[in-house]
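Structures incoming, each one as structure tokens.
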Structure P
Amino acid sequence: MKYLVLFFFLFLSLLISDPASCRDACNPPHAVFLIYHHVSNDTPSSTSVTPDVFDRHLEYLELNGFRILDLPSVVHKIKTGQDLPDSVVVLTFDDGYESVYSEVFPRLKKRGWPFTVFVCPDAIDQHEGPVLNWNQLREMQAGGATVASHGLHHGFMNRRRAQEDSLLHIQRLESELKEANNRLAEEHLTTHPLLAYPYGEYAPDVQGVIARLGWTAFGQQSGVVGPQSDFTRLPRFPMAAEFAALENFGIKISSLPMPMVNLMGVDPNLDPQEAAKSAPSLELVLNTTCLNADEVTAFASKQGAIACNWLDAEGGVLQIQAPNPLPPGRSRYNVTAPVPGTGRWYWFSQKWIIGTDHQY
């Protein structure tokens, strides 16, 4: 009996000393990552939010008590099983456009909020478009920003160049990733093992490079990052055009990671001829103790709500397939389910890429 009591108090002390172990299995430590490009009235709406819309986002975050934390520490905490507040949002900006300095930086600096800007060193060195310069990046880093890699240049990482076989493709990618971070270091910027895929496009062999380097990479598919996420293709909610509408903003930033038991690696790159015949099939294994199977819904780009087929409802095996072929380019399947009794949603997204050629 004495040893049973000692074991009980030891177990209790471990729970108290490790906040993450106290979290509900259906609501693990998690964070919502947002991706912006331009914050401007004068740039294409497909990659922009206006300064007014951005202000509304920041006001919503502030008034509703969300915690804006820096990307490297959030990734580290989730990877290592540490606890996080239940309302963490991470702000990221791809391509390093000048509006990040003129519009974003003053607003976030005033609030003391960190953010991450993913840049392509070649674009900066060659002055490609309205991009930031090195002095602006150093100033923003001194003001609390994280500067990280968007690749050496804004090329398609999932595609081989002409006359390039698979091995040369992977060797080039690894060399370019290292070169990009070396270029950041030359400009006295702190380097991080982080990458945002250009166009949000990836492939299994590209993910293999990221895994081998021990990096974390981000796509542009929506969803929430949690302990079971694939850290070679983490999701971020895109903020542009209609996807930045305030009426859905609160739903997205309050979401939880879909409770998945298993997600096998899926190659998002589809053969154009096969994709023209039928839409891809996606299978997920969900923890159905966390949700009501009848309330799981799926959506396909340009097709709206689509059927969910439970191959094994008891085992949580769900099949999703759009009724019609997906269009060329980038598409997604979004899968959501209400979190019982909370007014919040579980959210998962799978990207699909249909191109005419895997070379460029």
Structure Q
Amino acid sequence: MTEIKVVSAKLFLKNPFHIAHGSYDFRENVFLQITKEGKRAYGEAPVVPYYGVTKEQIQADLMMHCTKNMINQYQNLEVLKQFEYSMSACAFSNAIYDLHIQETSSSIQNKHYGTKKSSFTIAYSNDLHKMLENIRTCGFSTIKLKAGFPDDVERVQKIRQQFPHLRIRLDANQGWTFGQACAIINQLQDLEIELIEEPITGTPEQLYRLTQISTIPILLDETIQNAEDLNIYKDCIAGIVVKLAKSGGMQAARILIEKAQSHGLDVMLSSMVESSLGIVQALPLVSLCRWIDLDAPQLLSNDVFSGLSYTDEMPVLSSTALFPTEALMERFSQAEALVLE
């Protein structure tokens, strides 16, 4: 007998998240629990406001489409297309993958996933002193600055002055127009910016022009959700950002990474606002990518899973398994189960 339970839980941020799409103090993600023959596995579906999908839609998607047939065919990515949303597919496929690991008595604990250091996200604030203090105390040598605001260039210049050896990545979240992007990128050329994510909502031709004038690699995140999007933009950018929730789970993300690399593109493995669960399930892909941006649990004041730590700026699963907190387990205990005979 297999039981399916779905709940939501708020993940509160230590600092308000100000990006070009809006401001947030928390995200409320959806969590899936699958119990089969005494073994239990979990999946996480991030809820991103500007993606236009609600927690209620994801919960309904999971409860409607989680079937015994899908569990038995977890390696068949075509089956996952029954889910309406990639976040639902991600939660389900990652949970089933974890369940398979348990059933085969293998483990991802303490495995070596390379020595790539993650960046640490610094949300925008109109208080520059606060941002400088956040950078100073974050403990990371690489930061990702949220951009798409009127003072981007001045702010980056001042940060570079204060931290001459800091590795800086920028993420504009489509916050610039094409004209603004041309002017801003030109002013950033000498500031040793490692990469720029999602500068504009633009055509392939516009992005190609940006790439031509920029010595800084330009990567696409929101614009590329799947292989079809990749085919449209593959010739006009330096790389892409891959996220499990955006791709539909670890297996789908791996395929997208390999397709991007076959076109000569670099890849950054990243995350949305997620608990340690989402980060641990991304770890097997770390070695495939040039950069990683897997700092999400470090931004939270209430991670709902324990067992992940950060050593030398890298996410590391400890010797014990990843466990849900008592608060999350209480939510699951109160949730109605879908029983699959």
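What follows draws every value from the coordinates through simple rules; no lab data is involved. Everything numeric in this text was worked out from a predicted model, so none of it was measured. Cβ atoms are built from the backbone, for glycine too; each structure is taken alone.
In this comparison of P, Q, the computed figure 15 for relative contact order in percent (Cα under 8 Å, 6 or more apart) is attributed to P. Supply the structure label, taken from P, Q, corresponding to distance in nm of label points 7 Å out along Cα→Cβ at positions 228 and 252 with the calculated value 1.2. It was calculated from structure Q.
Which one of P, Q has FRET efficiency 1/(1 + (r/R0)^6) of positions 68 and 276 (r between Cβ atoms, R0 = 30 Å, to 0.05), as calculated from the coordinates, equal to 0.55? For FRET efficiency 1/(1 + (r/R0)^6) of positions 68 and 276 (r between Cβ atoms, R0 = 30 Å, to 0.05), the value 0.55 is produced by structure Q. Taking distance in nm of label points 7 Å out along Cα→Cβ at positions 92 and 236 as the quantity of interest, name the structure among P, Q where it is greatest. Largest one: structure Q.
Assuming 21.1 is mean count of other Cβ atoms within 10 Å over residues 44-51 as calculated from a single structure, say which of P, Q it is. Going label by label, the one that fits is Q.
Can you say which of P, Q returns 3.3 when distance in nm of label points 7 Å out along Cα→Cβ at positions 124 and 260 is computed? Of the structures listed, the value fits P. Computing P(r) over Cα pairs in 20 Å bins from 0, in percent gives 31, 58, 11, 0 for which of P, Q? Matching structure: Q.
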